[in-house]
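Listed after this line are the structures, all set down as structure tokens.
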Structure P
Amino acid sequence: MSNKQGGPALPQERRLVTEIPGPKSRELLARKQAAVPPGIGTTLPVFVTQAGGGVVVDIDGNSLIDFGSGIAVTSVGNAAPRVVERVTKQVADFTHTCFMVTPYESYVEVCEKLNSLTPGDHEKRTFLVNSGAEAVENAVKVARLATGRQAVVVFDHGYHGRTLLTMTLTAKNMPYKQGFGPFAPEVYRVPLAYPFRWPTGPENCAEEAAAQAIDAITKQIGATNVAAVVIEPIAGEGGFIEPAKGFLPRIAEFCRENGIVFIADEVQTGFARTGRLFACEDEGVVPDIIATAKGIAGGLPLAAVTGRADLLDKVHAGGLGGTYGGNPLACEAALGVLETIESEDLVGKARRIGEIMLPRLKAMQERFDIIGDVRGRGAMIAIELVKPGTKEPNPEAVAEIVRRCHAEGLLVLTAGTYGNVLRFLPPLVMPQHLLEEGLGILEKALSA
């Protein structure tokens with residue numbers, strides 16, 4: 001495969017030939033600022049020309065270690081050979097017909113695969129849309145119609161998207177909600193089991209958080225008014241918060257007891273990212289509906305809603321859809337992604353990444369008292385930074401460490417309700433030497 005396609009031939013090395021960002025990237029950044037509104041932010045303003053394996057290469061010729069995967073999208077690597085091959089063939093055949101006008105087999109095949117791969121052995125249906133937010137919004141639509149109820153329950157620290165409804169479902173005000181109201185009605189927020197910050201300690205977190213959430217639902221909303229509970233199995237933008245063990249199963253059980261649709265937002269956690277195909281599987285939780293996107297199609301816009309047939313079959317003809325939903329190029333990409341995950345054992349590779357990263361980060365926690373918490377599963381790992389000797393969030397330290405990592409050629413992302421979390425989402429195909437080199441750069445930034 002040529003370097004142009006960013007496959008295995010792309011040298012898997014960190015290489016800095018200019019400062020970061022370099023002169024050509026700075027030139028393009030000036031053009032971006034003149035053409036694109038400032039509301040579209042940029043984490044690291046290097047303009048990419050190639051990417052693959054564990055690196056991104058910029059227009060100045062710098063090769064950076066990628067600990068972001070385009071926010072958990074390029075889990076199988078950028079320009080993964082099976083994805084490239086399938087998309088290249090499809091683009092020559094046809095790019096679009098609209099599945100609702102004249103259908104094509106790849107859409108059906110993606111749906112069949114998701115029906116068989118997602119948790120639970122019940123009969124399922126799947127339909128395809130464009131983005132994670134669209135998938136979550138459609139999941140809520142289905143739940144409301146199927147139950148005849150209106151209320152939707154979400155959790156502290158949750159993030160679900162930027163549309164009107166999903167922005168309402170999202171917990172964090174700045175930057176996602178500030179100034180964009182009024183918000184959608186009948187959305188209620190309850191506590192999440194956040195072990196590091198639970199007032200009575202992590203050992204009480206699951207039981208107390210579940211009791212508080214269920215109490216709020218029954219007393220303040222009424223369980224018989226709730227159409228759906230929407231939750232990320234690991235809170236993404238909220239700071240990679242892994243709910244205390246036992247919390248998710250208890251919430252799912254409460255939903256079952258009260259005819260509430262349990263919707264798992266696996267947009268960031270899905271497709272092998274956490275060392276299982278879906279994060280729900282870690283505690284054997286079977287959602288009624290699961291929303292997926294990001295890692296599903298190797299970088300092409302695709303998302304899916306998969307759920308119990310008895311729920312999805314209730315929606316009338318024409319009640320679901322969208323012009324581009326399940327575009328043929330994206331469907332072929334998704335089939336290439338699923339083949340890659342299986343043939344390269346990326347579920348196992350995600351676990352291996354966690355086995356390398358977690359001990360290294362915990363050793364850093366012993367050394368550096370600004371690391372309050374190390375958490376995550378598989379290749380979805382985070383550290384939460386605090387003021388030394390306290391649990392007070394330390395976003396200033398995060399900003400400085402990110403600046404130092406970027407200058408050294410390591411792309412890292414931030415997260416967290418308090419802006420004090422560094423999150424790590426390396427491609428699942430990243431070579432081990434790059435993973436370890438990236439951790440070394442992080443350690444150097446922490447000690448500085």
Structure Q
Amino acid sequence: MADAEQPQVPLATTTDQQRPSWRLIGPGIVVAATGVGAGDLVATLLAGSRFGYTLLWAAVVGCLVKISLAEATGRWHLSTGRTIFEGWRSLGRWTTWYFAPYIVIWGFVYGATAMTSTALPLNALFPQISVTVWGILAGVAGLAFVWLNRYGVFEKAMTALVGLMFVTVVLLAFLVAPNVPSILLGLVPTLPDGSFLYTLGLIGGVGGTITMAAYGYWVNAKGWRDATWIRMMRWDNRVAYIMTGIFVVAMLIVGAELLHNANIALRDGDRGLLDLGAVLAERFNPFISVLFLVGFFAASFSSVLGVWHGVSLLFADYVAHLRKRTLTVDERERSTPFRAYLLWLTFPPMVLLFLERPFQLALVYTALGAFFMPFLALTLLWLLNSKRTPPQWRNRWVSNTGLGIAAALFIIVCVNELAGIVQDVF
């Protein structure tokens with residue numbers, strides 16, 4: 001498609017936009033909750049346990065980066081009337097060549113990861129049932145819920161899970177009695193020795209996955225279909241990621257006060273959260289540990305539901321455009337490709353629940369995944385500064401700065417991931 005082609009959608013002025021309303025907030029909560037999983041909790045905990053409050057500023061910067069990315073995705077959908085995949089297709093067929101293997105391999109490995117993460121707290125609460133069985137049950141439960149319900153019910157369930165994990169973690173932060181002067185000092189950017197990778201993880205990892213590209217689809221599913229909803233979308237996005245910022249800061253406080261000061265080390269990976277549960281039981285009482293495990297489950301299962309729904313929407317749109325068809329928002333949720341990808345996320349990955357992740361598959365998954373966030377940031381910069389976007393909704397300097405920082409950050413993360421792969425191979 002030529003760059004000069006103008007989108008055939010009505011333009012909205014600044015005076016006829018939908019006013020922000022608390023009761024309409026939803027898609028932002030969904031995308032933020034989906035992006036914040038158990039792995040992000042562990043990364044934040046480990047950063048707090050090893051560096052105290054020193055990297056608090058990185059968590060704040062990370063939330064600002066995610067606000068820029070999600071806002072750009074939502075603005076593209078609403079200002080042009082086209083999906084993000086349509087935007088990618090307009091940039092050339094090379095986007096399809098990248099996206100096809102990525103979404104297939106990513107879904108296979110992520111399905112097993114998400115099911116295992118959800119199974120860990122359930123196994124800790126009910127050890128009579130193995131992690132493998134709990135993982136299978138979690139995957140099937142996610143499949144059944146997304147298959148049988150539409151966006152409205154899905155959003156309510158996600159909001160409930162977000163509320164549960166938010167209250168749990170913020171309560172823990174209050175219980176460990178945060179050091180306010182140290183928190184304020186942590187807002188000053190510094191990089192202690194050995195903290196570079198943790199800083200990248202806090203800025204680039206928390207709340208940032210392929211599901212950020214699904215935000216525009218959830219915005220449309222909410223009923224926001226044109227530029228009159230951009231003001232509301234921005235409000236929704238900011239509120240959601242401010243909540244995410246509070247959540248991340250609370251988790252870092254727990255790591256700093258409970259682990260760093262006591263010189264307690266956690267295991268890497270999701271099982272480190274089980275170690276924290278044991279520490280909480282010893283420091284406070286078993287009830288607090290159980291409460292934390294419930295929050296751990298909420299964070300993990302919200303990612304299951306969010307990925308099962310959001311990435312399936314992306315896949316349905318991808319297949320529709322390969323077939324030169326256009327699906328409405330409602331048709332995507334009922335389409336065969338949507339349900340086929342749901343099945344792909346659920347059943348084939350169960351094989352990995354019984355086996356260690358194959359080394360070669362892990363390398364391909366890591367390599368493809370490392371490229372996605374730079375791909376998203378750079379293509380949004382391209383699309384929203386071109387004639388594909390109506391003039392009044394193109395990027396201004398604030399958006400370009402935010403997306404430029406995001407692109408640079410994710411390129412650094414990508415290079416670091418690829419360097420790790422080279423080391424593993426050779």
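Structure above, values below:
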read-out	value
Value 45, 29, 17, calculated as Cα extents along the principal axes in Å, for residues 154-225 alone, assigned to which of P, Q	Q
Structures P, Q, by percent of Cα pairs over 21 Å apart, for residues 114-193 alone: label with the highest value	Q
Relative contact order in percent (Cα under 8 Å, 6 or more apart) - highest-scoring structure of P, Q	Q
With helix-only ellipticity at 222 nm (-39500 (n - 2.57) for each DSSP H run of 4 or more, over all residues; to 500) derived as -23500, matching label from P, Q	Q
For mean count of other Cβ atoms within 10 Å over residues 250-257 computed as 17.9, the structure of P, Q it came from	P
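Each value in this text was obtained by applying a stated rule to the coordinates, not by laboratory testing. Since we're looking at a predicted model, the values are computed, not measured. Cβ atoms are built from the backbone, for glycine too; each structure is taken alone.
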